[in-house]
Each structure stands twice: as C-alpha cells, then as structure tokens.
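Next up, some structures in structure tokens.
Values quoted throughout were computed directly from the atomic coordinates according to the rules given, and no laboratory measurement underlies them. Because the structure is a prediction, the values reported are computed rather than measured. Cβ atoms are built from the backbone, for glycine too; each structure is taken alone.
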Structure I
Amino acid sequence: MRLEPFKLERYFAKYEFSAPYLLCSSDCESMELRDLLALEPDATERFSSLWLGYTESLGDPGLRQAITTLYDRITSDQVLVHSGAEEAIFNFMNVALSSGDHVIVHAPYYQSLGEVARSIGAEVAEWRGDPAHSWELDIEVLKSILTSRTKV
C-alpha cells in the first residue's frame, strides 16, 4: 500500500511549534497533566496505578462500557476503540471497501479519507460545499455523483 505524503501533517511539522499564532488547528487547547487530573476526584491515584502494557485488542473493557452509555442500543462487544482518526479510517476503509468501489467524501476532507480509499483501488469523488452559498452542501450535487458502486 502506497499513500501520498500527508500534506497537513507535513505543514504542521514545519510550522506548528514555531509559528507565533496558529489559527488552523483542530485540536483542543492543551493543558498540563496535573490540571487535567485535578478535574476529577481520585484521578491522580488512578493514573498512578495505570497499567502501561498491552490491553485487549478491542480496547479497555471499562472504556468500551463507558462508551456504550452514550448510545441507546449498543453493548460493549460492539465497540472498537482506536488510538486516533488515522487508525479508525484505515480500519474502516479496509473492511468496507474493495477495489473498484466508489467513495464520496465531503471536501475539503482529512487527506487519509481519500488516500486510503484510493490505495485500496476505490474511486474517490468529492462533494464540495458551495462558497457562494455559505459552504452549504447541495443534495442535488450529491445525487449526481452517486453511482451503483458507491459504498461510502
């Protein structure tokens, strides 16, 4: 599998920690660990006893159970925890797609959404918002790019 260089990450590698102002990041404001742990009683004690070895491949059972409380009809055996968006995108695309499938992505998009699909052999079509109309998505445009091979 060959993926194109991730342009956004290359940009961040160059400027993220040297620019005086960075207005293009999507992550939250950072904080020190002690400030984070102070937000919850007993968090420091639990963090100090945290196991740092491998865990179950589906994710920590306690975390998976906690995730189920956010939804009405799922159980923890239906939850798969990933370490970030890249891993989730990679796994999903490799399970859902085959060579020759068609994928529609809302553009602009996280580069791996298109790159991983292309690396599998899928055709990627972009569904772009219209800048002349406050970046609204046009459902008619979506209908026009749907094909019989559209999987995602």
Structure II
Amino acid sequence: MSIVTKTGDKGETGVMGKRLSKDDVLLETIGELDELMAVMGIVKLKIKINELIIKNINNDLYKISGLLAGWKVEIDLVSKIKKMEDEIYKKEKKMKLVNRFLKPGDDLDVWLNWARTVCRRAERRMVSLNKVEKIDKNILIFINRLSDYLFILSRRQK
C-alpha cells in the first residue's frame, strides 16, 4: 500500500473512520503534538545530562495524540504528571528565583526553549479543542506541566 492515497487532496483526511477538514481543531492539536515530538526528538539527541523523563516524553505524546484521535490507549497521566512535578520541585530547590524574562544561552537551551514554545502552542490548541469537545483534564495538566519542566531544564546550569 502506498502513502499516496489521494484521499486528502481536497483538504480532508480520515481519523477513526471519519472525514475531517485538515484545519479541524482536533487535527491542529494532533499536528502541534507531532511537531513537539519532532523537536523533542532533537532535544533527546542533544541532551547531555541524565534526564530519564525526557526519554519517555515522545512515547507519552504519541499516546496522548492517540487518545485525542479516539484510540484506546493505556497511559497513567496522573503518575506522569506527579513525576514531572517532583523533578521540577527538586530542580527548583537548586535554582535562583526568576523574576524576569530569560534569554537562551547555549545550544541546548535554544532547543529546550524551542520545545517549550511548541509545547505552549500545543497547549493553546488543546484549550481550543476542549471548548469544542471535552478532553481528559489530565491531558491539559500534562502538557502544561511539560512546558514547566522544559523551562526548568533550560535553566539547568544557570
């Protein structure tokens, strides 16, 4: 079977047996998560510090995309959120309080900040999607906490 199906040539695509406009808020949200996964893939390659959570984030984002698309997916978002929060609190204890905007410093900071901004954009799309069709509140919490986590990681050596 070829990737070229021609079924999307008129601006629609299939999701779980339904045809949706390619600019549908669900597809916009899934597309933002797809972009975030691509950026996180680069971060995973670039990161030189031992961050266990980073290694699992793309898998979590993939599962969240599946949930949003209507797939039956097993993911314990509550424990993943708690794990990120614990990491954030641990790292915050070692850092100075931030009361101003920060500029990225080194190469990794730039990648982490890019991932954070893509994550924030994905979160905004999720909020829009949630207005149209209610999504699991833990998905919104997870993506919000992920942007916090990426921010903290970008400050890791400052």
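General remarks:
- Across the set I, II, FRET efficiency 1/(1 + (r/R0)^6) of positions 21 and 61 (r between Cβ atoms, R0 = 30 Å, to 0.05) reaches its highest value in structure II.
- Which of I, II yields 8, 23, 31, 28, 10, 1 [P(r) over Cα pairs in 10 Å bins from 0, in percent, calculated]: I
- Computed -22000 for helix-only ellipticity at 222 nm (-39500 (n - 2.57) for each DSSP H run of 4 or more, over all residues; to 500) - originating structure among I, II: II
- Entry that produces 0.95 once FRET efficiency 1/(1 + (r/R0)^6) of positions 5 and 109 (r between Cβ atoms, R0 = 25 Å, to 0.05) is calculated, selected from I, II: I
- Label whose coordinates, when distance in nm of label points 7 Å out along Cα→Cβ at positions 13 and 29 is calculated, return 3.0 (choices I, II): I
- Per relative contact order in percent (Cα under 8 Å, 6 or more apart), the highest-valued of structures I, II: II
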